[in-house]
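In the part that follows, the structures are each spelled out as C-alpha cells.
Please treat every number below as a calculation from the coordinates, not as lab data. Here the structure is a predicted model, which is why all the values come from computation and not from measurement. Cβ atoms are built from the backbone, for glycine too; each structure is taken alone.
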Structure 1
Amino acid sequence: MLPFGNTTIELEVSGQTIHDALGNGVSEVESLEGRFPQVSGMEFAWDLAGDPGDRIDSADVAVGGDPLNLEATYTLGTNNFMADGGDGYSMLPDATRTGAGNTTISQLVIDRIQAQSPIAPETDGRITRL
C-alpha cells in the first residue's frame, strides 16, 4: 500500500527544532525532493520567495492553535526515517525519543480507513503558501 516500511516514532523537541524541520521541509520544494512536511495539530505558512533556509517565519507557525514558542518543548510524531535524519532532517536524530512504535505507518493507514470507511479527504488550511 505504501512504498516504505516506516514505523512511528515519538520525539520530544524544542519549538526551534520544529521551526528548523519545517524549514527543511520546504527547502527543496522546487525540485520535488519529497521532504515536504505533512502536519497535524499545527498550521504553518511558507514563502517560496525566501531563500531555501529562510522560507518559514516562526510567527506563521501555530501548534494547537497557539503561536510556536521557540523555547518550549513539544511532542512530535514522525516516522523512523525522518527521526534518523533522512531527507535532510538533520535536526531530529539528537531529539529525545519518548516512544517508538512497532506499528508500520501502512498498518495505521489501513486501520484508519477500515474504521472511517468511507473516507472523504479534504483540506483544512494547515499548510499555506504565501
Structure 2
Amino acid sequence: TENERDYETLVEGFNTPDEEKLSLFQQSLDNLKEQIPRDFVVLSYESTVNSDSPMIYVDETVKLEGLVYRNDRGNIEFSLPGQLLSDQNEQVTVSVHYPYGWEVLTVNPTPTYIEQNVIGYSYTGAFGYPTIEFKSE
C-alpha cells in the first residue's frame, strides 16, 4: 500500500551513513552559530535505527564541542537558548554527561534524574535544551 511505501521511505531516510549525518549535523550547528555566537564542532556521531511498523526507533550518540561556555559569574554553563530538542510527538531520552569534580549549581527544567556525573531527561513532546550551570574545580 501507499502507507507501507511511505513508511519504508521514511526508514530508508534514517538509514543514511553516519558520515553523512555528521556532515548534516555540523551544517545545522553552523547555522545555529548565527543565533548563538559560539564555535560548535561535531567530534563524533553514531546512530542505530530499528523499525517495527508503525514505530521507528533512532538512537543517536553525538559528541559536540561548544555546548558549554564560561558565563558572567565565572561558572560553566550548558545551554542552547530558544532551541528545541524535540517536536510534539517525539519520545526522547537525553543524557548530559559532565566531568567528575564538577558541581551542579542549577538545572532548569528539573531533570528526570541526576546520577553520578549524568543528568537525564525522558519525555514525550516539544522540549527545549536544558540550562545547567556547573562549578568546576
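Here distance in nm of label points 7 Å out along Cα→Cβ at positions 8 and 96 has been calculated and equals 2.1, so which of 1, 2 was it run on? Label of the source structure: 1.
For distance in nm of label points 7 Å out along Cα→Cβ at positions 32 and 120, which of the structures 1, 2 scores highest?
1
Determine which structure produced the value 9.6 for mean projected area of the Cα convex hull in nm², calculated from the coordinates; the candidates are 1, 2. Structure of origin is 2. If relative contact order in percent (Cα under 8 Å, 6 or more apart) is computed to be 20, which of 1, 2 is the source? Label of the originating structure: 2.
Determine which structure produced the value 2.0 for distance in nm of label points 7 Å out along Cα→Cβ at positions 40 and 80, calculated from the coordinates; the candidates are 1, 2. Comparing all candidates, it corresponds to 1.
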